[in-house]
Structure 1
Amino acid sequence: MIPIRGTAIKPRVESFKERLRQDSRVLGASALSNVIGRDVQVCPFGAEGKTEILQMPGLFVDHDFVKTFGVQMLAGRNFETAHSTDSTAFLLNQAAVDLIGWQEPLGKQMNFGPKGQVIGIVQDFNYASLRERIRPMAILIRPGWSSYVAVRLAPGEQSTTLRQLATVWREFEPERPFEPFFLDDNLNQLYQKEERLSFILSAFSMLALVIACLGLFGLAAFATEQRTKEIGIRKVMGASLPQIVGLLSKDFAKLVLLANIIAAPLAWFAMNKWLENFPYRIALGPRLLLLAGAIAFGVALLTISYQALKAALANPVEALRYE
């Protein structure tokens with residue numbers, strides 16, 4: 001994304017794009033008014049059959065927007081330079097069609113200043129934060145309103161490509177610095193709060209797991225020591241290794257199972273409350289909670305098993321002598 005607002009490039013944006021496309025590593029270029037992922041300004045639109053003015057976001061682009069961003073067409077056609085009337089034409093997303101209520105939107109009249117026809121319907125895409133539901137949006141051709149040039153680059157050799165883009169920039173705008181940014185980096189910044197939360201929760205979860213395992217290890221050692229003679233007698237009487245391990249583990253297993261039963265609904269409630277911040281989200285099924293419980297149960301059994309195996313493998317004569 002190359003900001004061009006207030007530069008000498010803005011009135012010559014088509015020439016700038018054409019010069020960029022001479023590099024084989026540039027797969028596409030489009031001028032547009034907003035950065036996808038940030039919010040798009042709300043504008044007043046008139047629509048055929050509607051007496052009230054519609055207030056919805058408007059994205060102002062050039063003819064290369066759909067191709068550069070890979071926007072999917074659901075019906076109709078894209079903007080084309082061969083059609084002079086496309087300068088006043090509209091593309092609508094599916095959410096806008098649903099809002100207006102048109103059964104056959106293609107060819108319907110809308111106006112934003114001059115009137116124009118709806119020539120195409122695009123699939124809904126997220127143009128704002130994922131914390132918001134996709135809203136109705138109109139896309140119009142207004143190259144003069146552009147604030148950015150989006151450049152789709154071929155994979156690899158980014159530093160070399162950026163140096164070439166900088167060279168082209170200086171040909172058109174020698175007075176101002178070249179300050180591009182990558183769209184994915186910009187999108188990642190929208191979710192830094194979630195990334196920090198993820199790191200903090202992961203760190204504290206690992207710490208809690210380590211403390212819990214240390215506690216279990218200590219309790220298992222204490223319980224084993226208390227039952228040393230019992231273990232020796234059982235072995236002398238013919239108890240097998242699995243029986244001894246099961247004897248020492250079952251009480252702890254019951255407590256871990258009880259802890260999972262208590263924790264599962266609390267975790268499900270907390271995760272669902274957090275996911276309510278996002279209109280498009282995963283569904284939390286029972287399998288996820290069962291998997292988490294199984295892992296916790298497995299870690300607990302591994303922690304206990306060391307002491308249980310140590311006691312089960314000990315010489316029963318030594319156990320009977322134990323005071």
Structure 2
Amino acid sequence: MRRLPKLILAKDLSILGGDSKRLSMDAKAGKLVRIRHGVYVDAPQWQKLESWERYALNIEAAAECLAAPTIFSHHSAASIHGIPTILRHQPVHALTTYAGGGRSRAGVKRHFVVKGSERAQEVKGFLVTDRTRTVLDIAASVPFAEAIVPIDFLLNKKRNSQPVTKDQLLDGIRGTYSKAADRRITAAINFGAGNSGSPGESYARALMHVVGFEMPQLQYAVNTTKGTVYTDYYWKEVGLVGEFDGREKYMKPEYLKGRTPSQVVIEEKDREDAIRATGRRVFRLVWSDLTVSKLERALEAAGVPRRRRASAGHANS
């Protein structure tokens with residue numbers, strides 16, 4: 001993640017003797033963006049941010065405004081930990097020991113927990129639920145395909161420095177969730193894979209399962225004239241390779257590895273040509289394909305074999 005712009009706080013300006021009303025005027029003029037009451041950010045910088053970066057700033061803004069020390073949870077804790085999730089306009093999530101909790105207020109959704117069961121730790125100056133509890137809480141509260149994204153990440157030894165096992169995740173469920181949530185979380189953990197290459201690959205694979213297609217092999221090695229190529233998805237029985245084109249590989253330094261985006265595009269084209277030269281077919285998916293209806297059409301057009309017919313109505317539509 002790039003360095004985020006600094007927040008501009010009305011309370012700090014007042015303490016220094018400045019005119020905090022000026023901030024409101026600048027926001028109306030389009031120079032600033034008001035994130036929440038009394039918290040602003042430079043408008044041009046805000047416009048350049050990705051959705052997950054804006055979400056991170058919203059968490060920081062909430063931390064500045066909440067009166068008591070706050071334990072962030074769910075997607076908010078995941079953001080602070082650096083665990084990828086599907087956001088979908090998520091509010092800021094935090095825990096509360098107040099029995100009347102669980103309601104949203106000023107963009108913060110409170111989740112009730114019994115006092116003493118919070119399992120909090122400090123990360124980057126924020127109090128957050130630990131990584132295992134964070135991912136389990138998400139899996140208990142979102143549709144199946146969305147739950148797979150953070151689970152795959154925690155299981156992956158290459159994508160994070162502190163991988164966990166499925167047994168460790170399953171152990172974290174005990175005595176914490178309802179029976180229904182327990183079943184949902186367990187199903188997601190059992191489906192999780194430790195060799196998915198990106199959030200988009202994980203989400204697409206889970207949606208494939210939801211709509212009834214056969215599961216591919218992940219990171220399948222194809223020997224080509226340009227060397228061994230590892231594919232995102234492979235259906236051996238039909239000789240079909242699936243590749244997911246996420247924006248990460250064209251934007252983030254850890255994927256670019258010193259290359260320019262245009263160099264990556266050329267390398268991807270050469271890579272695909274080398275796979276096709278082995279007699280295999282190749283199709284590509286992008287983020288805009290990842291709705292149930294679009295993905296189903298794309299997979300059928302590519303010839304991906306079905307496990308079963310899709311049922312009517314999906315949690316991830």
Open item on the list: Can you rank 1, 2 by FRET efficiency 1/(1 + (r/R0)^6) of positions 8 and 192 (r between Cβ atoms, R0 = 41 Å, to 0.05) and just name the one with the largest value?
Closed with: 1
Task: Structure (1, 2) behind the derived value 11 of relative contact order in percent (Cα under 8 Å, 6 or more apart) - done: 2
Open item on the list: Comparing 1, 2, where is FRET efficiency 1/(1 + (r/R0)^6) of positions 112 and 200 (r between Cβ atoms, R0 = 30 Å, to 0.05) highest?
Closed with: 2
Open item on the list: Starting from the value 166: which structure in 1, 2 was volume of the Cα convex hull per residue in Å³ calculated from?
Closed with: 2
Task: FRET efficiency 1/(1 + (r/R0)^6) of positions 144 and 296 (r between Cβ atoms, R0 = 41 Å, to 0.05) - structure with the largest value, from 1, 2 - done: 2
- [ ] Identify the structure, out of 1, 2, from whose coordinates helix-only ellipticity at 222 nm (-39500 (n - 2.57) for each DSSP H run of 4 or more, over all residues; to 500) was calculated to give -12000.
- [x] 2
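Any read-out appearing in this document is the output of simple, stated calculations on the displayed coordinates, not a laboratory observation. Note that this is a predicted model, so its numbers are computed, not measured. Cβ atoms are built from the backbone, for glycine too; each structure is taken alone.
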